[in-house]
Structure 1
Amino acid sequence: MLINRESQFYIGGEWQVHPKAVHQPVVDPASERSIGQIALGDSTHVDLAVAAARKAFPAFSQSSVAERLDLLRRVHALLQQRAEQFAQAIVMEMGAAIGFARASQVFYATEHVRVQMEVLKRYEFLTVTGSTATAKEPIGVCALITPWNWPLYQITAKVAPAIAAGCTVLLKPSELSPYSALLFAEVMHDAGVPAGVFNLVNGTGESVGAHLASHPDVDMISITGSTRAGVLVAQAAAPTVKRVVQELGGKSPNILLDDAEFVEAVPKGVLAGMRNVGQSCSAPTRMLVPAHRLAEVEDLASKTARSIRVGPPLHPKTEMGPIANGAQYQRVQAMIRAGIDEGAKLVCGGPGRPTGLHSGFFAQPTIFSEVKPDMRIAREEIFGPVLALMPYRDEEQAIAIANDTVYGLGAHVQSSDRERARRVASRIRAGQVHINYPAWDGMAAFGGYKRSGNGREYGVHGLEEFLETKAMLGF
C-alpha cells in the first residue's frame with residue numbers, strides 16, 4: 001500500500017501524481033538499504049495545496065463542534081484499527097524498536113486525538129461578560145512541519161487541535177520518515193475529511209518548508225524541529241506576519257537531589273534519557289548529582305545502560321534500535337568523540353556499534369561522567385543515547401547548572417520530599433518539569449523557554465494556538 005503512495009501527494013481530497021517531481025530514497029536505518037523512493041514537492045505543489053486549504057476554510061471554519069468531534073472520532077477509531085500498520089511503518093522508516101513503536105510511538109499519537117476530543121467537548125468558543133463577547137475563532141490555513149524522530153506522534157499533536165479549532169491544514173512531514181505520514185493521510189481520507197481540509201505534500205525544508213513559511217495565504221505555521229530550522233522558518237514567516245509556533249531543541253536537566261531514592265531514580269533517569277534512542281528534544285540527557293555520590297551514580301547508571309538490549313528493531317526482545325538516519329548517526333559519533341577529547345570520563349559505551357552489530361546505524365548506549373558545564377556534550381543537543389553525569393556541590397549550584405543552557409524545553413527533579421522538589425521545579429527555566437517520573441499527560445502544556453521555541457502544544461493549550469481572539473462590544 002505504501003509503495004502505491006510514494007509518488008503521490010494528498011491535495012484537495014485526492015491522491016495526486018506529479019510525474020515531474022524529484023524522488024529521494026527512503027533508507028531503512030537498521031540495514032542502511034534503500035526501501036523506496038519518495039516524491040519531493042516544490043513550490044508548485046505547495047501552491048496547489050494552499051489553494052485547496054484556502055478554498056475549504058470558509059465552510060470548515062463554520063462547521064459545528066459536533067461535526068468536528070465526529071470527524072476526530074472516526075480518525076481516532078481508524079488509528080486504533082491500523083495501529084500495527086503504523087508501528088511497522090515507523091520501524092521501517094526510522095528504526096524504532098517494534099515494542100516501543102507500538103507502546104509509545106503509535107499509542108501516544110492516538111492519545112493526542114482522544115485528548116483533543118475531550119478538550120473540544122468542553123471548550124467554550126464564545127463567552128459573554130456584560131455587553132462584551134469574546135469569541136475564539138479558527139486562525140485559518142495552517143502549515144504543519146513535523147520531524148523524523150516521532151513521526152506520527154508529532155503529526156497528531158498538530159493536526160488534531162487544528163481540526164478541533166476549525167482550521168484547514170497542509171502537512172509537510174519529514175522526508176526522512178514519510179511512510180507514517182502517508183498512512184495518516186489515508187486515515188484522514190477514509191475518515192471522510194472534507195476536501196481541502198487536510199493536505200499533504202512531502203519535500204525538504206529548503207523547498208516545501210521555506211515556501212510554506214513565506215506563503216501569503218498561510219495564516220500560521222507550526223514546526224517541530226531543530227532550533228536552526230525554527231529560526232529559518234521564523235525569518236521566512238516574518239514579512240507576512242503569520243503566527244509561528246515552534247517546538248525546537250533541548251538539553252534537559254535531571255536533578256537528583258540528595259534525598260532522592262538513587263537506586264530507583266538513576267536507572268529511570270538513564271532510560272528516560274535514552275528513550276527513543278535519545279532522539280527526543282525533551283530527553284533528560286544531563287543528570288545532575290551530588291558530587292559525593294558521583295561514584296555510586298556511575299555504577300548504577302552504567303549497569304542500566306549496559307543492560308539495554310540493542311539490536312534489530314523487529315526482534316521482540318530489542319529495546320533500542322538504530323539511530324534514525326545516517327546523518328544523525330555521524331553526528332552522535334562525532335559528539336561521543338568530542339566528549340572523549342574534552343576529557344570527560346567515559347563510564348560505558350563509546351564510539352562505534354555495539355558488539356555483534358556490523359551494519360546499520362546502531363550506537364552504543366554511552367555515559368560520560370565528570371562532565372563540566374562548558375563541555376560540548378553538556379551544552380549541545382546530541383540526539384542520541386548519550387548521557388552526561390554532572391556533579392554539583394549543593395542545591396543552589398544544581399539549579400544554576402540546570403539553567404545554564406540556551407534551551408528550556410524540559411526538566412526533571414527527583415526527591416523524596418515533594419515540597420522540596422516543587423520548590424526546585426519552580427526555579428527551573430523550562431516549559432515542562434517532571435517530578436519523580438510522572439505518567440505522561442496529554443493535557444499538560446508542552447513547549448519551551450528560550451531557544452526551545454514559542455507557543456505550546458497538547459491539551460487546551462495546543463487548541464488555543466490555532467485560535468484567534470475576537471472581542472465584540474455592545475453584544
Structure 2
Amino acid sequence: MASVTIAALMVFPAAAQEPRALLDLPQLAPCGATSHPRLPEKWRGTYLMAPFTKAQLVLAEIVADLTLPAMRVKLHGVRRGSLDLFVAGNQTYVLKSEGAANKQCRALGETGWRPLMTDWLAPQSLCAGSAPIGETPVEWWKTAIAPEPASYWLWYKTSDQTPFRLIFPFASDRLPPFSRYALSYQVRFETLDETDLAEIAAACKPAKPAMAANPPRVLDGLIDAMSQSREFAEDEIKRIMPELKADCAAVPFSEWPEQLAITGLVTPFDSDENPYPTEVLYDWTMPAQRTRTFGEAEAGITVQDSLLLDPQGYNITHYRDGPPVCRAVLPGPIRTDWASRAPCECAATIDGTTSLSPYGTARILVCPLASPRVAWSWQALSGRPTVFMVTSLRGDEGKRLFAALDYRAWLPGHSFSRSVFDKPPQCAPAAASRPTPSPSRRCSTCHLGPAPRR
C-alpha cells in the first residue's frame with residue numbers, strides 16, 4: 001500500500017541549488033469581484049462526487065427551490081445503488097418512487113441537512129484569486145472552519161458564477177450532499193423556471209419520522225448502504241451523465257516518461273495558506289526528482305524543495321537571510337509505474353472531451369495511502385493528468401497538508417541540466433542525519449529505496 005508520501009513526491013516541498021523555477025509557473029490573477037457569487041432560487045445541477053475513502057464515486061442530481069425552501073437530491077452510486085432524498089426546511093425524507101404520494105415518503109426527521117441556499121459561502125470566505133482548472137476558468141474561494149486552521153474550498157466558474165468544484169477536509173452537514181464527500185465536480189448546471197418540489201413537500205409533510213431513530217445516523221447508513229445494493233442505476237446515470245462509464249478500458253495505466261517537467265497550482269487545506277505554484281523535474285535515467293514549491297513568504301522562507309535521490313530523499317528549506325536547512329526524511333524518487341504499484345484502481349471513465357476530461361477520454365483512479373486516506377487522480381488515456389487530490393481527516397488541520405494539485409504544464413521529454421538535482425552542502429550525511437520523523441518503509445512500493453530509519 002502506498003503512503004501519504006506519494007502525494008508529497010508529486011507536489012510537496014523540496015530541494016535544489018538556486019531558489020527559482022526553470023519553467024513559467026501558473027499564477028493566480030486577482031479576483032474579478034469580492035462579492036459572493038449567488039445562485040438562482042430555482043436550479044438543477046449534476047455533480048460527480050468522490051468520497052474520503054476507497055468507496056465508490058457517486059453521481060448526484062440536485063433540484064433546488066429556495067422559494068419553499070426545499071431540495072431533492074438523487075444519489076446514484078457509479079457501481080451500484082441509488083437513494084432519493086427530499087429536504088424541506090429542517091426535515092429529510094426518503095422518496096420511494098418518482099411519484100409524490102404520501103405512502104412513498106419516508107420521514108427521517110431532522111438529519112442536519114438543509115436546502116442549499118443561494119450563497120454557499122460564509123461571511124469569512126475569501127477569494128484567493130482566479131486561474132483555470134483544466135480548461136475551465138474559475139475563481140478560488142476559501143472558507144475557514146472549525147477547528148482552526150481547517151478550511152474548505154469552492155471554485156466558481158467565471159462564465160456563469162456557478163460552483164464548478166468543491167473540496168472538503170472532512171465530512172459535515174455544511175453543504176449537503178457535497179460536504180459528505182472529499183471532491184465534487186460540476187457536470188451540468190441550469191436555471192429553472194419551475195420545479196415540482198412544492199407538490200412533493202405537500203405530499204411528504206404528513207409523514208411522521210420513527211421516534212426511536214437517530215436521524216443523522218440513519219441517513220449515513222442509507223448512503224453507505226448504496227454500495228451494498230443489488231440495484232444498478234445504469235439508466236439514470238446514462239440519462240444525466242452519458243459520458244460516465246463505470247467500466248474502465250482494459251488499457252494498462254500510463255507510466256511516467258523517463259524525463260518529465262510539470263507545473264501546477266497546489267491548494268492547501270489550512271486556512272492560513274493560499275494556493276502556491278509548483279514545479280516538478282523528473283529524470284528516471286539518474287534517477288532523481290525535484291519538487292519545488294513557491295509559497296507565500298513565511299519566516300523568511302523563499303522556496304521549499306523535495307529532492308528525491310536514490311535511495312534517499314531530502315526536504316530542503318531555503319531562507320532569504322540564511323543557509324538552507326536540509327532534513328533527510330523522504331524516500332527516493334517515484335517509480336515510473338507508481339500507479340500500478342500503489343496499486344491504484346480505476347473507479348470510472350469519462351468519455352470524450354468535457355470540462356471534467358479536458359484532454360480527452362479520462363480515467364478516474366483511486367490510490368491507497370495511509371488508511372483510510374486515499375488519493376484521487378484524474379488522467380487522460382494519453383497519461384496527461386488533470387488533478388491529484390489527497391483526502392484528509394479530522395485532526396489533520398495545522399499539519400500543512402495539501403488538498404489538490406491542479407496540473408498546468410505536462411512536458412514529457414523536457415530537457416534540463418542534471419545539476420538541478422545537486423544536493424546543497426547542508427544535505428551531507430552528518431548535517432542531515434539529525435533524528436527526524438521518517439516516512440513508512442511502505443513508501444518503497446512506489447518509490448526507490450527504503451524509507452530512511454530514525
Value -2000, calculated as helix-only ellipticity at 222 nm (-39500 (n - 2.57) for each DSSP H run of 4 or more, over all residues; to 500) from one of 1, 2, is from structure 2
Note: percent of Cα pairs over 25 Å apart, for residues 180-307 alone at 64, derived from one of structures 1, 2, originates from structure 2
When distance in nm of label points 7 Å out along Cα→Cβ at positions 220 and 252 is calculated for structures 1, 2, the one with the largest value is 2
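Each reported figure results from applying straightforward, stated rules to the coordinates on display, with no laboratory input. All figures in this text were calculated on a predicted structure; none of them were measured in a lab. Cβ atoms are built from the backbone, for glycine too; each structure is taken alone.
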